[in-house]
1. Using the calculated result -0.59, -0.70 for log10 I(q)/I(0) by the Debye sum over Cα atoms at q = 0.12, 0.14 Å⁻¹, for residues 52-131 alone, pick out the matching structure from 1, 2.
2. Have a look at 1, 2 and say which one yields -10000 for helix-only ellipticity at 222 nm (-39500 (n - 2.57) for each DSSP H run of 4 or more, over all residues; to 500), as calculated.
3. Could you figure out which one of 1, 2 the value 20, 11, 8 for semi-axes √(5λ) of the Cα gyration tensor in Å, for residues 116-155 alone was computed from?
4. When Rg/Rh (Cα atoms, Kirkwood Rh) is computed for each of 1, 2, which one produces 1.12?
5. Tell me which of 1, 2 gives 16.5 when you compute mean count of other Cβ atoms within 10 Å over residues 60-67.
6. Identify the structure, out of 1, 2, from whose coordinates Rg and Dmax of the Cα atoms in Å, for residues 28-99 alone was calculated to give 12.7, 35.
7. Among 1, 2, considering only distance in nm of label points 7 Å out along Cα→Cβ at positions 36 and 172, which has the greatest calculated value?
8. Of the structures 1, 2, report the one carrying the highest value of relative contact order in percent (Cα under 8 Å, 6 or more apart).
Structure 1
Amino acid sequence: MKKNINVFGLLLSILLASNVYSASADPTYAVLDANGNVTNIIVCGSFCAGGTVGPGGDRAVLQVAADPVTGENRGGFWNGPGTTTYDSNSGTFTMTESRTVTKSLTEEEDGTEVTSSTTINGGATTQFKYNDTIGNNLFTRGGFNYGWTENSSALVSVNKDNVTESLDFSNRQTGAQVQESIQNSGLALLNSKVQVLISLLGSWVK
């Protein structure tokens, strides 16, 4: 019997074990449309063994492996319609959600605090394969890759003695591009912390 996991607004860091209505050893499958978009995640056992499910013959692919010790289903990942895709060639799931991430670092220089900050706005991405969920891999997330969509924007700033300098980027940049833009801005505080700012931007930097 096919059982649906009707979950919307799934955060990237949440495992949906509490929303799975099955304690069998069945893995979780992702149901795909013709364009590779995930339209649902389900526990369907032998009904999905042939790679399709439902009267329309929708394609179903393995997404999350069952618990290797208890055999219990461990849920799946989905951010709702239009947010998760599957690449058949690589076997990779890509989840995207709108997110704002702010990071800052405060250092003391000659008795004065200097705060470097970055704010990223846009689509945060998580990529993984079915094999990345087998065994303890699901919890260590060693094979999961985190990043940002190309059109994600960023703001970098540095504050010292109540003076703030900032610079906007409308899309992702390489480290060299960030450094060049800051140098060309002629803003002294930003230039003094350029490497700190690049580090704070993390995976946003290409």
Structure 2
Amino acid sequence: MESHGGYLCQYSDVDAAWLQRMALLALEEEGQSPDDVGLLITALGGPGIVRFAWDAPFTYGRQGARWYLTHHALARRLSEHLNVTVHSYAFDPDEVEQVIAYANGRRVGGELLRYEDAELPDDEEDDAAFEKLQQKWPLGYVARVLGINRAELLRIPRKTSALIQLSSPLEPQPLWQLFPEQARAFRRTENAQSPAR
């Protein structure tokens, strides 16, 4: 399993050009140059979840995933403008996982777990007990909050993503136009959840 990180929240259809501006401001706040940097957007249509992650040398590999342990400007900015909680997460399968939640531009919770400190099941051969225990760890908890399971969350980077390059301005357009297939799934979910009139 590969290391990764990013920012997770319920899907909100925003203007892609606005999102690009927010990403540029967050990147500047983090002290990074926008040269050769993009914002990856991954949508899970069924549960209506979106992941934002930087496509940049400073976020590649294990060290890149660990970058998300301390860099939350985009999560904070998005939570300030969207009516959702944004969860900044980092996953290093050899050492640590962390989730920090932001709402209204403020940190509202979070947890870091170093695997060496984790309580493990008495029977190390009991895979079911271990998976149940992992659901209580930070990534398992945020996955439950978002309506998916931990395994689905850990597979998000393998899903199809849209890329917003930060070096050239985007024309205003709804975010869903970057991934129309997932957007249809969002709409089916929203229609199924809305009461009949």
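1. Numbers: 1: -0.59, -0.70; 2: -0.44, -0.57.
The structure behind it is 1.
2. 2
3. Value 20, 11, 8 for semi-axes √(5λ) of the Cα gyration tensor in Å, for residues 116-155 alone corresponds to 2 out of 1, 2.
4. Of the options listed, only 1 reproduces it.
5. Only structure 2 yields this read-out.
6. 2
7. Details: 1: 1.6; 2: 3.4.
For this comparison of distance in nm of label points 7 Å out along Cα→Cβ at positions 36 and 172, the top structure is 2.
8. Sorting by relative contact order in percent (Cα under 8 Å, 6 or more apart) in descending order puts 2 first.
Rule-based calculations on the coordinates, nothing more; no lab input. Note that the structure is a prediction, hence the values are computed from the model and not measured. Cβ atoms are built from the backbone, for glycine too; each structure is taken alone.
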